[in-house]
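So, here's a batch of structures to check.
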Structure P
Amino acid sequence: MNDTQLKRSIQSVGMKCFVKYFEHFLDSTIKNDELVELLMKNEGWIESGCKTRVAQAKRIINHGKSKDALKIIVNSSKIDAEINLQAKELLANNNVVQSRG
């Protein structure tokens, strides 16, 4: 995954979504269908959009680009302070950035 593909995947997931549900996306014991249901329930998004978000988040993680994605998010001017802080905390926690499960 190159930088252009990474940025496109981040856009597909949404920066806030990637950070908010990062630990869920990272947890390989949670099935994709369960993640889709979680996003639909919590965010009120439609199923197809949730499937895209989950697939792209998993793609970022599976390509070992989660740390790079979080760095892009931290440096973005498009996110609010709370999401920025959460992304910084995730970056600081090396155990979280590594694959789980």
Structure Q
Amino acid sequence: MQVATVDVSVLLAHIRVTPLHVVEAVAIATALYWKPVLCLQRSVCTVALMRSLGIRADLVIGYRTRPFVSHAWVTVDNRVVNDSPAYARRLRTLLVA
């Protein structure tokens, strides 16, 4: 039995991939993954995929000291795209990469 392969670049050449497409694709992949996926893992994958598609995305890590909370999210044009914008308002920014 022979398995057909598809060149994804040919498919992507005909559509305009938006940040929302990438966020939804990562959400589906993480839902199907057998282990829990944390915010940092999800955000790093989202940024890497967006950058590979030419979307200028930033990984942001924020924190609060009391009680300690940390979280990671993705921004495009300074807008949170893969999580609630409340994190950006309520947490101090530790890193933008």
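Values in this text are rule-based calculations from the coordinates and carry no lab data. Treat the numbers as computed from the prediction; the structure is a model and nothing was measured. Cβ atoms are built from the backbone, for glycine too; each structure is taken alone.
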Original post:
If helix-only ellipticity at 222 nm (-39500 (n - 2.57) for each DSSP H run of 4 or more, over all residues; to 500) comes out at -21500 when worked out from the coordinates, which of P, Q was used?
Top reply: P
Subject >> Of the structures P, Q, the one that 58, 31, 18 was derived from, the read-out being Cα extents along the principal axes in Å >> reply: Q
Original post:
When relative contact order in percent (Cα under 8 Å, 6 or more apart) is calculated, the result is 23; to which of the structures P, Q does this value belong?
Top reply: Q
Original post:
Out of P, Q, which one gives 16.4 for mean count of other Cβ atoms within 10 Å over residues 17-24 as computed from the coordinates?
Top reply: Q
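Work out the source of 1.6 here, i.e. which of P, Q gives that when distance in nm of label points 7 Å out along Cα→Cβ at positions 25 and 49 is computed.
Structure P accounts for this read-out.
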